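Below are structures written as structure tokens.
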Structure I
Amino acid sequence: MQNTTAIITAPLADEFAPALDLPADLSCEEWIATGRDLMRKDRETKWQAADWMAYGRARAKTDSAFAEQMALALPEILEDPRKLDAIARVAEVFPAEERSVDLSFDHYAALSRLPHGEARKLLDQAAKDRTSPRDLRYAALQSQLSLAPRQPADEDSQCMSLVHLYNRMPRSVRVDFAEMVAGAEGEEIEL
């Protein structure tokens with residue numbers, strides 16, 4: 001994998017509206033090629049943003065002036081800087097040499113909180129089976145539950161353990177889990 005650094009300069013947000021202007025006579029082949037290019041750019045941009053923020057976090061630990069400027073600038077870049085922390089974590093857990101072009105950023109994000117060996121096994125299987133990021137989040141949840149420390153069998157302890165695990169999950173996994181629980185209507189959840 002080639003390691004290249006690109007500095008991208010984009011116009012200010014108020015200079016354009018995000019849209020894709022396609023000609024009326026675009027052939028299906030051209031339309032498909034455009035879509036492939038856009039999806040490739042989307043994958044690259046997510047990883048670049050994650051690497052950018054991971055760099056900033058690492059640099060801020062050793063450079064207080066950088067840390068201060070970063071803290072002031074981040075709210076202007078994104079309304080919720082915690083989102084940048086979440087994507088930086090994915091880049092920190094999965095450095096460039098461990099990433100595959102066969103899987104999206106979202107695949108890696110789904111597994112970033114698992115122990116590395118367990119995450120690697122699930123990523124390898126996901127690439128082989130062409131598993132969706134959503135299904136991989138379910139697998140991560142199942143893995144987290146199996147790795148969680150065993151609690152005494154009383155219902156209160158089990159309920160508290162489930163709440164603690166739920167609260168440690170990324171929001172997207174919590175939303176998916178809540179949908180699964182609601183759909184089960186008190187029965188076992190089918191995976």
Structure II
Amino acid sequence: MSTFARAILPIVGLLLSGSAMAQLADPKVKTLSVAADPLKKAILIGRVTTGGMVFQLELEGSEAMWMQMGTPPIWGAHTPAVDERFHVELKLSDPKSKTRIPYAHITFAATNKETGKSMSIILPPMWGSSGLHYSENSALLGDGTYSATVMVDVPTFQRELTDKDLWSAPVSAKFHFKLKDGKLTEVSQPAL
């Protein structure tokens with residue numbers, strides 16, 4: 001290994017330690033003192049700051065949405081299917097300005113550790129009572145302990161030259177939650 005490589009590798013490691021790569025360690029588990037019913041109110045699954053973004057993942061009851069459907073797309077009311085019990089919601093924000101980050105392509109992937117089953121859904125942008133967020137209704141995979149990853153691609157909006165490197169690479173955050181009898185009994189310890 002060259003002298004340059006030996007000198008630069010620790011610096012690269014330090015730079016990456018604040019990035020998404022560093023956050024992909026398993027989140028700390030927080031056991032809820034009372035099981036929380038996401039069908040009655042939104043429950044915070046976890047909050048993580050990584051890659052210059054704050055990820056706030058919540059789970060609530062499914063809801064009807066006004067959206068484009070069909071080909072060609074036509075606006076209409078989407079009523080949740082019988083198996084779409086939950087509404088997976090991500091609030092993505094800039095910690096410096098406290099502004100929600102728009103124009104991002106977001107994927108939620110989860111594995112039920114007890115059944116071994118996995119799922120993945122796209123979280124499209126949505127406007128609701130909490131402002132801009134990314135969400136989708138889902139059945140999830142039944143009761144069990146979940147390992148979930150939220151992946152955010154590079155937001156597609158323009159930036160000032162001084163911010164050209166801001167959010168210039170995909171970022172991921174890991175979360176933990178446990179459902180028992182449809183209620184949350186464990187979530188990720190918020191990192192903020």
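Hey, relative contact order in percent (Cα under 8 Å, 6 or more apart) derived from one of I, II reads 27; which structure? Let's see the in-between values first.
On the way: I: 14; II: 27.
Working through the options, I get structure II.
Thinking of I, II, which structure, once helix-only ellipticity at 222 nm (-39500 (n - 2.57) for each DSSP H run of 4 or more, over all residues; to 500) is computed, gives back -2500? The partial results should precede the final answer.
Working: I: -22000; II: -2500.
Of the structures listed, the value fits II.
For which of I, II does Rg and Dmax of the Cα atoms in Å, calculated from the coordinates, equal 20.3, 66?
I
One of I, II was used to compute mean count of other Cβ atoms within 10 Å over residues 39-46, and the answer was 16.8. Which one was it? Walk me through the numbers before you get to the answer.
Values: I: 12.9; II: 16.8.
Derived from the structure labelled II.
Mean count of other Cβ atoms within 10 Å over residues 103-110 computed as 22.8: which structure among I, II?
On the way: I: 22.8; II: 18.2.
Source structure: I.
A short reminder: the numbers here are calculations on the coordinates, not readings from a lab. Source: prediction; values computed, not measured. Cβ atoms are built from the backbone, for glycine too; each structure is taken alone.
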